[in-house]
Structure 1
Amino acid sequence: MTRTEDWHIYTGTGQPGAEVDLRTDLPEPPPWRVFRGGPALPLPAGGEHENSRRIGAPGADTSYPADRHEIDMVNAALLLRRPLLVTGGPGTGKTSLAFRVARELSLGPVLTWPVTSSTKLRQDGLYEYDAIGRVHASSARASGVLDEPTDIGDFIHLGPLGTALLPYELPRVLVVDEVDKADLSLPHDLLAVLEDGEFLIRELARVARRTPKVVVHTADPGGSAEITEGRVVCRAFPFIVFTSNREREFPPAFLRRTLQLEMQPPNEEQLASMVAAHFRDASGGSAELIRKFLRRSESEGGLAIDQLLNTIQLASSSGLTADRVAWERLRDALWHRLSTTGFE
């Protein structure tokens, strides 16, 4: 893999085996983006199963040249330690971008935070404290039902953002999916966390004098982390991808703290590479399906990549395409319109 520019860390292939080592090749952050969390934690292992599920199995034969502007913006976000606000229509690869970066740069499992209209920063993104569970456990222990001692850390679970802000030696990758679906307060609530790279767990701060170090659960399966005096402070600011379908405008203060990237619909070459990544044994008929898919997408108002992959999966089933009329009717049903404004 060859860097298109000397300052590029990410080359856009989405394939493992990058020529860079972020421990030595990632430049120092700007003075205003230096964070002092510690001691440094190694990145958790794993993540390839989810990478393969999202963007296909690794292999140089399935890579495709990413858009130059996309590569520039990802690298700018990495070097400036700023989140990336990625906009675009359904199926343009907004979420997949985070998995491509994580795989190419060996940044471990991607943390995901799906946003809904009821999402709140603290309990959904930073941490959740199970006060009721702790009371029940204490009562059970007092009555002799539970023999094992309980610790406050047993009832605190860091959320995806809270986990990403732990003092990892290298950036964790976090997707905050469809942030435009959140209540208007969420972008405002995020401002301090994005600027300071830290947050306080109030329940641990209250007991810090007698219990300064507490082990809590993280958003990684089976993961745990030691928190000192109730404060989580990052070391390497995470690579955060906010995805948006442009369903609302964001406040200027939020936009000032993010870099913005508009994802373009994939072209025929990119779609062919995506299909090859998911279907190593796909027949040559997929090329014709891709061309028909692109024509339909242009004429009918924009389709998503998932709709193409679903069609190729069914087309590869034995005998399903034998009845041409029935097959075309099924294909048309799968390629239903998502919007009335193209890829918007």
Structure 2
Amino acid sequence: MIFIIAFVLLLYITYRLYQHFFPAPDINPQGKYVLISGCDTGFGNALAIELDKQGFNVFAGIYSNTSKATLTSQLSSRATVFVLDITQQQHIDKAYEMIKGKTNTLHALVNNAGVIAAGHIDWITVESIRQVMDINFFGHVAMTKTFLPLLITKRDSRVVNICSIAGFISVPSGTAYCASKYALESFSDCLRREMFTWGLRVSIIEPGIMRTPIIQKHAQATNYENMQLPSDVKERWGEDFFACHFEKLKQNPLLKWAEDPIKVVRALQHAVISTAPHIRYKPGWQSKLIYYPLSMLPTWLADIYFIKTRSSPIIPAGIKKQLKQ
């Protein structure tokens, strides 16, 4: 058994070294159209600019019209910047008609738009979870279903879904976000297998914590005062617990050592441009060296890790009222 494991490991290392030193050639971007959602800031914004520079015809969807002038000024005349709320089917349908008026074929759809929400399941509302699922999952499902006819008019088109390490390992206070990313990972795998005969490629990007505006704003906003909690929840957990919990979150070393988002942009570029895109990308050391190995451990060991690194030293106030057997 040890020999077999060592042999498989050797094959994998050899394969990755071959990929590194002999990368597959890139496609010719001329005449290729790429649709990206969530281009206001972050990964989508940077990707739109990079692909435009390389000669792609970029359709850049933005959530807020205030981003339009700035992004338009950074792109060539080939690009089209337009307002796109992926939770609104009428927005998606309007985008489809606009794009179909310019081309019958999409080379790539990059599902990038997303939000972050944190909080234990006892703290957040079902409505908040639905909102996160609408943006991070159902919005991308609607985009994919709508634009699938334009993607499969030729072989080797691709769908690129930005997931997260939260799509393969669940972290405390990540109920809504992790659920949405797990769902998107599963959807991506099903789509790849269902559309194999059509030659549609599906890639999944799984970064760790990156220095993006959405992460920075989330870190600043994550505190007890900003949570609209019912009185019974406040009483059950206690102010001392909340204060300690959120302070510990802010001191998370992986948040302090958030990585350069260009690592994700480069993975996205490869998924769009390469003639041999990967099925999964894990850009950055956090995803590769911490979270992915952690996800492979027995569940009880992963539980111990999170209990030791994420648990508050303050006991919830309601613990004292628990019934003893």
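In table form, for the structure just shown:
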read-out	value
Highest-scoring label, criterion being mean count of other Cβ atoms within 10 Å over residues 35-42, among 1, 2	2
Entry that produces 4.7 once distance in nm of label points 7 Å out along Cα→Cβ at positions 11 and 251 is calculated, selected from 1, 2	2
Test item: distance in nm of label points 7 Å out along Cα→Cβ at positions 67 and 131 calculated as 4.6, pick one of 1, 2	1
Structure with the greatest value (metric relative contact order in percent (Cα under 8 Å, 6 or more apart), set 1, 2)	1
Source structure (of 1, 2) for Kirkwood radius over Cα pairs in Å, for residues 83-210 alone, computed value 15.3	2
Winner on mean count of other Cβ atoms within 10 Å over residues 27-34 once structures 1, 2 are ranked, highest first	2
Source structure (of 1, 2) for Kirkwood radius over Cα pairs in Å, computed value 22.0	1
Identity of the structure behind -14000 (criterion: helix-only ellipticity at 222 nm (-39500 (n - 2.57) for each DSSP H run of 4 or more, over all residues; to 500), calculated), options 1, 2	2
Which of 1, 2 yields 3.1 [distance in nm of label points 7 Å out along Cα→Cβ at positions 19 and 243, calculated]	1
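Where a number appears in this text, it was derived from the coordinates with a stated rule and is not lab data. On a predicted model such as this, the values are computed, not experimentally measured, just so you know. Cβ atoms are built from the backbone, for glycine too; each structure is taken alone.
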